[in-house]
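Colleague: Each structure below is given as structure tokens.
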Structure P
Amino acid sequence: MALWIPWWDAIWLLRPAFSRLRSFLWFATAVAGLTVRTELLGVTSIVRALKLQPRLYNKLLDSFHSRAVQLDLLSALWTQVVLRLMPHPLRVNGRRVLVGDGIKVPKCGKKMPGVKLLHQQSDSNTKPEYIMGHSLQAVSVLVQAAQSVFALPLAVRIHEGLVWSNRDRRTLLDKMLALLAIVAVKEPFYFVADAYYAARKIVNGLLDQNNHLVSRVKSNAVAYAPYLQQGPRKRGRPRLYGTKLKLKSLLSDPQSMPSAASPVYGEHDVTIQYRVCDLLWRPAGRLLRFVAVIHPSRGACLLLCTDLSLPAIEIIRLYGLRFKIEHSFKQAVRVIGSFAYHFWMYDMKPLRRRNGNQYLHRESLYYRNAIKRKIHAYHVFIQAGVVCQGLLQYLAVAYPKLVWNSFGSWLRTVRPGIPPSELVVANALRQTLPEFLLNAVQRNFLAKFIVERQDPANLEMFHLAS
């Protein structure tokens, strides 16, 4: 029971994002169901996990579609809660570190808005090259706990598949900047992303807000040395760009590159070679720092940073932490089930196989509003998964001893000094849920809300477990 008290205290801070208390309690119920369920089968698994009455399935489904949920405010409040509660955020030069990336979730529903044909660029043989699904972008913040670092999710949005206006020229880069504006991190930060985000829009958009980008650039990228004026300057606009340089050439002479111990997370007794150079990058129109790295096993890599004061070793270390968001995606898919929604739209025109974007600027206002309502439901479900995963990580960092005492199962190896995983925390919360519902029903909103809606036929199991 003791684990559920800080869990409730944390999620209660999200109450201002809901215009009604009942809407908030349904959302908290959904997050609790995502936490303790053992199967990833959408809303039905939440009903079964909490032993709710079967007739409340539609009520829970309607709560995701409710207008009482202010989605952008919910994401902003969740960011404030995370930055307030996490005791040891990762900081570099006094700045927080945010990580961004995209994920493609397979969906085969012919009446699911936003589903389109997607291309997967992966080296894995288990992934098909093309799938039908939702294309999402996510933002996470890096948190340091004991000897480990992990990516705590802040917000996820569907950013492809729907075109609301034929005048809309926004790209995924514009939408990523909009997502960063939604989470509203007020402190300066470094944004770490892969080579797709090494573009003028991202660089200028971050620098305008006093933030910086750490990314990778393609091997065929070029840059320019600053032009040095010799002799009297001629009339006209001053020349900016000097000698053109292929960035790949920075790797051409490994013998002259300085060596250092690898700062990459989890690596020991590994020596890398690197070269740093400040050059003008024409897409951004400004001076950037480029770092060429040769790793003995991972190969060569070209990194980019907009902060000219950041040392090369720190740039390598920061980009080495980018994979943490990939691990966060893995937990969201396989443990939390953040993308296991199956909300179909009855009045939607069925999609064809290999369908592309859905253009809605010629559809009726009723149809467009129905599509927006369904997309809102998707986002609320995903945000519930984000909150669920973040609370599990928070409990793992702040209450590790309490988690292990409530685990109630067995692990072959428990590493000292390493916070428990999301799976371990979820199991501990599952073990203590019956006790929380029985003992806190008189003084806790959520416990009373759930107990009043449970199926009496299944309550005996809860009494036996407690």
Structure Q
Amino acid sequence: MQEGKKISGFSKLSKTDKIQWLAQNFLYSNPIEVVKDFASFWHDNVEDQKVFEGFSENTVSNFHMPFGIAPNFLINGKDYAVPMVTEESSVVAACANAAKYWYDKGGFKAEVLNSTKLGQVHFTFKGEAEKLRSFFPELKEAMITGVKHITKNMEQRGGGILNIELLDLIAKEANLFQLKCSFETVDSMGANFINSCLEAFAQILIDEIQLSPLFTIKEKDIKVIMSILSNFTPECVVRAEVSCKIEELGYFNNGAMKAEEFAEKFATAVRIAEIDPYRATTHNKGVMNGIDSVVIATGNDFRAVEACAHAYAAKDGQYKSLTHCSIKNDIFRFYIEVPLALGTVGGLTGLHPLAKKSMELMGEPKAHELMKIVACVGLAQNFAALKSLTTTGIQAGHMKMHLNNILSHFHATEEEIEEALVYFKDKVVSFSAVREYLHVLRTA
């Protein structure tokens, strides 16, 4: 039987020993060279490197991502230079172009509609549902009182428990019930706070039912399945928009497309994303290109934000566009409503040096302000994408932005890069076209 590569105690090895083990078992390279390759991305400052390693587990190196800036964002009358972390250069360029385009048209307007976050305690109860419902007011009071030691500091900051509801799910699953709990976590994302409250609720639920004379021995055999926050926060929503008179949109395609035609094509493109899930998926991916880049730059949880946004897009039973467009009384209006559960204190936001710098760049925003900024960036990215799609086509600008990446792939010299940028200024960029151009240039 072939010996496997299972290892015990990997997490206890030093970075160097981890890398050497990888070299011997998976990379099959010179361990010294492999260590050198991975180490080349370690931070020069040993203390900073320890901070980065503390963010994860079994770390062997750092994976660098570009940290870019989209200037000219005017949001509710305030100027912002927005940090964006993404590997796709066209995303930053698109957002910057859209921000500049709307700057002289009044910029972006944004407001937080609500900031409620949710958690759930799932449990089974084999007794009479009506009996449980009649006992719930007393149970709810015991829960709120029983977690005062957890909620005290949050309440002092203006947050805390907003409500606890009892949901009967037995029509979908036998004996299944849920405590649906809503919270306000102010400037923190609040995951640890919410989960601590939920686990305390679960224990109080068990204790109170077992102590109550209302329930039989069988009914007191209540089982908590799990207690966990929900990343679907449809009541933690921000709206952002841009608008102007149609004539102020200007001309496109070197004057060949008038503002009226552009507005109609643009609105139709948004409508397509509202009715066609295939288009909506790509459409919303573009929105999230912008949103995720700022979420990452500020040390927030982009996976939670992504999951919530896509669930929200499907909340009516069909996956739809997150953005919307209207043309009324000669006014063009483009807007987004998107759930964004973000924090500006705690987590990586206060630990990662560049996350802290991101917050400083934006004027140390509170959570509500950050929600507005992120929503505006998502809207800007989507506007830029639809503007390209309905005018020149997406490839004209998109592939231009990728020209440098393609040239890097072919190890182009600085001189070759300069010549290629001039050559492709008025030509279609493609992988094969760049390869052929470099071949001709190098064999001339």
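Colleague: I have 0.30 for FRET efficiency 1/(1 + (r/R0)^6) of positions 22 and 78 (r between Cβ atoms, R0 = 41 Å, to 0.05), calculated from one of the structures P, Q. Which structure is it? Let's see the in-between values first.
Modeller: On the way: P: 1.00; Q: 0.30.
Working through the options, I get structure Q.
Colleague: Among the shown structures P, Q, from which was the value -15000 of helix-only ellipticity at 222 nm (-39500 (n - 2.57) for each DSSP H run of 4 or more, over all residues; to 500) calculated? Before the final figure, lay out the partial values.
Modeller: On the way: P: -11000; Q: -15000.
Of the options listed, only Q reproduces it.
Colleague: Once FRET efficiency 1/(1 + (r/R0)^6) of positions 334 and 406 (r between Cβ atoms, R0 = 30 Å, to 0.05) is calculated for all of P, Q, which comes out largest?
Modeller: Between P, Q, the highest calculated value is found for P.
Colleague: Right, next: Taking Rg/Rh (Cα atoms, Kirkwood Rh), for residues 30-101 alone for each of P, Q, which is largest?
Modeller: Q
Colleague: Can you spot which of P, Q the value -0.31, -1.12, -1.39 was calculated from, given it is log10 I(q)/I(0) by the Debye sum over Cα atoms at q = 0.06, 0.12, 0.14 Å⁻¹?
Modeller: P
Colleague: Tell me which of P, Q gives 0.05 when you compute FRET efficiency 1/(1 + (r/R0)^6) of positions 198 and 326 (r between Cβ atoms, R0 = 25 Å, to 0.05).
Modeller: Traced to structure Q.
Colleague: Of structures P, Q, which gives 21 when relative contact order in percent (Cα under 8 Å, 6 or more apart) is computed from the coordinates? Write out the running numbers ahead of the final one.
Modeller: Details: P: 21; Q: 17.
Going through each structure in turn, the value belongs to P.
Any read-out appearing in this document is the output of simple, stated calculations on the displayed coordinates, not a laboratory observation. The shown structure was predicted, so the numbers you read here are calculated from the model rather than taken from an experiment. Cβ atoms are built from the backbone, for glycine too; each structure is taken alone.
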